[in-house]
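Every read-out reported here was derived from the displayed coordinates using simple, explicitly stated rules and does not represent laboratory data. Because the structure is predicted, anything quoted here is derived from the model rather than measured. Cβ atoms are built from the backbone, for glycine too; each structure is taken alone.
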Structure 1
Amino acid sequence: MSEPDEIYVDARGPRRPSRLARLWPAGRALFAWPGLRLLRPLTRRVLEVAEPAGRLSLRSCPPITVEHPGDHLTVLSANLWHDWPRYRRWTERLEALAQLAETERADLVLLQEVARTRRLHADEWLAQRLAMAHVYSRANGHAAAIGFEEGLAVLSRFPLSAVRLRQLGAGRNPFVRRLALGAEAETPFGPVLAISVHLGLRSGRNAVQLTELRAWVGAVADGRPVVVGGDFNAPEHRAQIRHTQRLWLDTFRHLHPHADGTTHELRWPWGGLLRRHRLDYVFVVSPGDRWQVRETQHVDAPGGPHSDHRAVLTRITPAPAGA
């Protein structure tokens with residue numbers, strides 16, 4: 001299989017330069033002093049880790065073309081839990097996720113916490129294993145500089161084009177980024193914009209990021225149906241999720257209004273349950289209600305847990321003409 005293409009997009013939008021970027025000219029002059037030159041390699045690594053997201057890895061066409069026999073699209077959204085620096089059962093968990101995607105015949109796979117190290121790129125491994133097109137963006141870390149990074153990926157049974165990337169929230173920390181990554185999938189039912197997202201933990205910052213996400217999706221949709229899936233890091237009783245549910249179709253709640261929607265559990269070191277929340281969602285943004293939800297559930301991989309989150313599986317189908 002050929003190497004994926006590397007492209008660059010500006011994900012930041014109109015922003016002031018970060019504090020690190022503003023201080024760099026003075027720092028460069030300081031490190032020119034003979035006694036401090038030994039610190040240059042460390043400084044270079046720090047700057048590479050602080051480099052904004054925007055460099056994408058894209059393989060726009062799947063290696064094989066398979067006729068799509070169904071009358072629906074199957075979307076799988078999953079947080080892969082990079083588990084840095086231990087990477088416990090990493091390859092086994094990737095294989096478990098691949099088996100889940102195969103078993104459910106996933107057409108679009110939206111991934112978060114997609115790790116890359118010097119020995120393994122999880123996005124490329126899964127794309128090759130599932131024979132899918134894919135696009136990946138680094139969010140945090142830097143594989144070349146420190147041997148680890150993690151980001152977002154979109155995998156597709158169909159060709160991908162019109163890649164979009166947006167950094168959400170103008171955080172002051174230059175080493176932490178939250179992103180939304182999207183691409184247009186050329187499905188048998190027409191183009192669908194598939195977006196993977198991973199939002200922050202702090203409630204106030206999370207709300208700002210989700211507001212920006214909704215505005216950005218509205219700007220890039222251009223009349224196309226959109227599927228937005230990911231780890232929103234906000235339980236559904238939060239105001240920002242409630243507001244989003246009024247604007248976008250929450251596929252799980254649409255079919256299961258009163259069911260337990262837990263996708264993540266936090267436990268004490270001795271195993272006791274600390275709290276459990278629904279943090280993972282798949283939303284459909286369909287102008288004119290052109291798509292209907294056929295099935296949705298929270299699932300675990302058949303070969304064992306693929307992550308500390310459950311995946312969200314959704315099947316959508318075009319609405320009948322005149323519906």
Structure 2
Amino acid sequence: MTDWLDKKITPMLAHSGRPFDSSKHLYEIKWDGIRVLAFFGKRGIRLQTRRLLDTTHRYPEIVRALGQLPGEGILDGEVVVFEGERPSFERALERELVSDPGKIAHRVRALPAYYIVFDLLYWNGRVLTDEPLEKRKRLLSKLLTTKPPEPIIESTFVLGRGIEYYQQAAAKGLEGVVAKTLDGRYLPGQRTRDWIKIKVRRTIDCVVLGTVVERGTGRVKSLVLGAYRDGALVWMGNVGSGLDSETLRGLKKDLGPLAGEPPKGLKVVAPGEVRWLKPALVVRVEYAETTREGRLRAPVFVGFVDSAPKACRTP
């Protein structure tokens with residue numbers, strides 16, 4: 001079935017879960033980058049994103065390395081850009097969102113990309129998706145040998161010790177881990193519990209600076225979050241995820257006495273009208289990490305807390 005090399009393949013997806021130990025699973029790092037399938041062989045090199053878009057031209061350094069691999073095959077992995085010792089999703093986006101050849105050439109030098117490979121779907125005329133993961137991993141190691149060409153990196157893993165591995169990932173500031181059943185097949189386009197992503201989530205208490213409401217209806221869409229840095233309030237981003245209908249109804253009708261003015265010098269970006277509040281309410285928020293601008297990435301509302309607003313400090 002050599003036509004697999006000409007296909008567009010939707011990658012397999014994972015469910016979310018919590019840390020656990022299991023002798024039936026392996027555990028590997030959840031890399032914070034751009035999901036990419038790589039097609040290589042005598043017909044050329046092709047890089048395809050999760051959304052089935054061709055991104056080959058953006059990563060010439062990875063294309064050159066794939067050209068050194070023997071035979072022909074299809075890999076699944078993550079394109080990452082490191083900032084120090086940690087992958088940076090923001091940096092990866094700086095590579096993925098550029099199409100101009102001149103800018104791509106500059107960013108190859110300034111922001112080198114690496115392809116971290118964790119699965120092998122096809123190799124030398126043989127479709128491997130129905131093979132157990134344990135066997136696909138052995139074949140992947142055989143393909144990449146002991147030292148794959150830079151910037152290709154074979155994803156490492158541990159067996160059984162999921163909780164410890166998760167704790168190590170959290171301590172290093174990584175996004176999390178993925179647990180995968182050793183006997184699981186590769187199911188293109190399916191979200192399955194054979195793969196479980198376990199993300200590191202951090203918490204922070206923030207001051208509610210205002211609500212973002214839909215123009216015309218007044219429906220509350222999100223909360224404007226702030227925290228103190230050197231005695232001044234700074235914008236930490238907005239949160240809408242996690243706000244249930246009961247909380248939203250309360251926010252719409254009970255905040256009149258707290259109406260206020262925007263803090264001086266504060267610049268906020270919001271998809272709607274901001275109704276400012278006095279910095280009196282405090283909420284707890286889960287988030288993945290802070291961006292270079294100091295915003296919370298992927299924030300989720302947890303609940304209101306009885307805490308002093310001045311105790312809300314930036315990370």
Structure 3
Amino acid sequence: MTQEQLNDDVYGLIDEANFARRLGQSAEDVSAALAGYPLPALGYRRLRETEKPGFYQGMIDRLRVMQLTQGVQSNPDNWQGEWAKVLDRVRRDGVSLESLRPDYYNFESLRLDQDYVFSDDPAFEQHFYLAVLRCLFARYVPGAARVTDLGCGAGASLYLLAEMFPEIELCGCDWAEPSQEIVALIGAAVGRSIEARNINMNTMAGWGNVPIDGETAVTTLHAMEQLGKNFEPLLDGLMARRPQIVIHLEPLAELYDPENLADKIALTYHRQREYLEGYLPRLHGLQAAGEIEILEERRLFFGSLWHEAYGVLVWRPL
């Protein structure tokens with residue numbers, strides 16, 4: 001981004017200081033977590049006032065069309081295909097954060113601070129996501145003997161964890177079979193054993209084989225979104241196993257402001273796709289009953305074109 005662009009108020013930059021404010025972490029903690037992996041220059045352009053009416057109307061019109069399509073719970077095969085494409089790429093190119101990047105991280109129009117922005121970097125969202133993971137892992141994983149990632153998908157989280165915490169056990173769980181093959185390839189690439197388990201969080205099939213105990217940090221990263229309102233079986237399973245900590249990075253409907261038009265569009269999309277809803281109030285109730293402690297609940301005000309899958313929610317059983 002040029003200095004001339006930075007002097008124009010429609011241009012902006014997410015630097016480490018901005019990123020730290022979004023995460024509610026100190027600049028020193030963020031710098032330490034990203035040491036050796038500096039945040040790339042995340043430059044963007046905001047919508048100009050003259051562009052807003054047409055852009056927003058276009059989003060609303062597309063929502064009306066999408067209303068005729070089925071929700072995400074009705075199309076589970078989409079994920080088999082998504083992770084199969086990643087598996088083919090990893091087999092061809094080897095394991096790297098680039099080869100593990102899902103095709104849906106390709107938006108040049110993004111959500112930021114309850115509005116829309118544009119970037120010429122198709123990996124903008126992945127850069128942001130990986131930096132968030134590094135910071136969350138650095139804050140909450142130390143002290144755990146194992147991390148079990150539920151709904152690990154392409155396994156980028158496991159690749160990062162293997163690098164950051166070479167001494168802890170890792171397990172990636174997903175219902176799509178290509179995911180288990182990707183996890184095996186990641187383990188081979190980093191020279192360590194990483195467990196892979198097949199589990200369906202909707203039906204809880206395979207739950208008995210998932211390693212979770214009082215020394216485990218459990219993560220769900222854009223994974224519980226597909227449970228919709230069917231989160232109770234998984235929550236019951238977690239409460240029964242009593243992990244050391246649970247770290248979520250998920251779309252949380254309750255964090256949107258329905259009076260804001262960009263948020264209203266995201267919330268409409270969220271509900272059309274049958275994404276996670278009711279989970280945050282449920283955890284609030286468990287905390288009020290003295291059964292859990294919520295350690296962090298935070299909106300990062302960032303997302304892809306249609307919604308924000310970056311609600312930070314961290315809790316532990318009491």
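In this comparison of 1, 2, 3, the computed figure 19.3, 58 for Rg and Dmax of the Cα atoms in Å is attributed to 3. Among candidates 1, 2, 3, the computation of distance in nm of label points 7 Å out along Cα→Cβ at positions 140 and 276 that gave 5.2 used structure 2. Who wins on distance in nm of label points 7 Å out along Cα→Cβ at positions 100 and 164 among 1, 2, 3, i.e. which is largest? By distance in nm of label points 7 Å out along Cα→Cβ at positions 100 and 164, the leading structure of 1, 2, 3 is 2. Given 14.4 as the derived value for mean count of other Cβ atoms within 10 Å over residues 204-211, which of the supplied structures 1, 2, 3 does it correspond to? Going through each structure in turn, the value belongs to 3.
So helix-only ellipticity at 222 nm (-39500 (n - 2.57) for each DSSP H run of 4 or more, over all residues; to 500), computed for just one structure, reads -7500; which one of 1, 2, 3 is that? Value -7500 for helix-only ellipticity at 222 nm (-39500 (n - 2.57) for each DSSP H run of 4 or more, over all residues; to 500) corresponds to 1 out of 1, 2, 3.
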